[in-house]
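Trainee: Presented below are the structures under discussion, each in the form of structure tokens.
None of the figures in this text is laboratory data; all of them are computed from the coordinates on show. On a predicted model such as this, the values are computed, not experimentally measured, just so you know. Cβ atoms are built from the backbone, for glycine too; each structure is taken alone.
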Structure I
Amino acid sequence: MRAHDCIIRPILTEKSYADIANKKYTFEVAKAANKTQVKLAIEEIFKVKVDSVNIINTHGKMKRQGKHEGLTGNIKKAIVQLTKDSKSIEFFDSLQ
């Protein structure tokens, strides 16, 4: 799996904003990706050193729009902790 296929998008929530100061970043990743693939992809794309990766499978929620209802999609999230001596990810610097 290529690095850009592994990382889908960053997840920007209040909780993820609070973790940016501690060099923790949250990404949506491919469902087939494992921790090792996510670590290598982040290091290749952003040129940083990754300390640890935690992966969470989230299930879709029930949503309604009038009389129609359905489920949102299931996603896989990765919380990436960078090493202390690593530089921060430039994309997130403008968000603080």
Structure II
Amino acid sequence: MKVSQEELEKIAHLARIELNEAEKESMLNDFNKILTFVEKVRELNLEEEEPLVYLSDRKNALREDIPGKEVSQQDALKNSADHDTDYFKVPRMLNSDN
């Protein structure tokens, strides 16, 4: 199966994207490569293969949430670029109008 120039233009129109001639040629080439790959996969006998749901057989591979050593406020502020006696100083992010 190959994508025609007309089909590519229809897809571009539906996606609301504008392509120049070089982009159309590149996109057409990419579409056709993808479809060729899909056709190759369809040729494989996959009747007895289980669908791949997860890339790993590990389940819930999360570490235990154990509290560690706390960092004091003084140690946290020690390497900051700018700070007050108790707080980090950062640039204003919101306008006062909001």
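Trainee: Tell me which of I, II gives 6.8 when you compute distance in nm of label points 7 Å out along Cα→Cβ at positions 48 and 72.
Mentor: II
Trainee: One of I, II was used to compute relative contact order in percent (Cα under 8 Å, 6 or more apart), and the answer was 31. Which one was it?
Mentor: Working: I: 31; II: 18.
Label of the originating structure: I.
Trainee: To test your reading of the models, identify which of I, II gives 53, 31, 11 for semi-axes √(5λ) of the Cα gyration tensor in Å when calculated. Show your work: numbers first, answer last.
Mentor: Values: I: 27, 16, 10; II: 53, 31, 11.
So the calculation was done on II.
Trainee: Ok, one more. Suppose helix-only ellipticity at 222 nm (-39500 (n - 2.57) for each DSSP H run of 4 or more, over all residues; to 500) works out to -12000; of I, II, which structure was it derived from?
Mentor: Label of the source structure: II.
Trainee: Given 1.65 as the derived value for Cα Rg over 2.2 N^0.38 Å, for residues 32-79 alone, which of the supplied structures I, II does it correspond to?
Mentor: The read-out comes from structure I.
Trainee: Looking at mean count of other Cβ atoms within 10 Å over residues 56-63, point out which structure of I, II has the largest value.
Mentor: Once mean count of other Cβ atoms within 10 Å over residues 56-63 is tallied for I, II, the winner is I.
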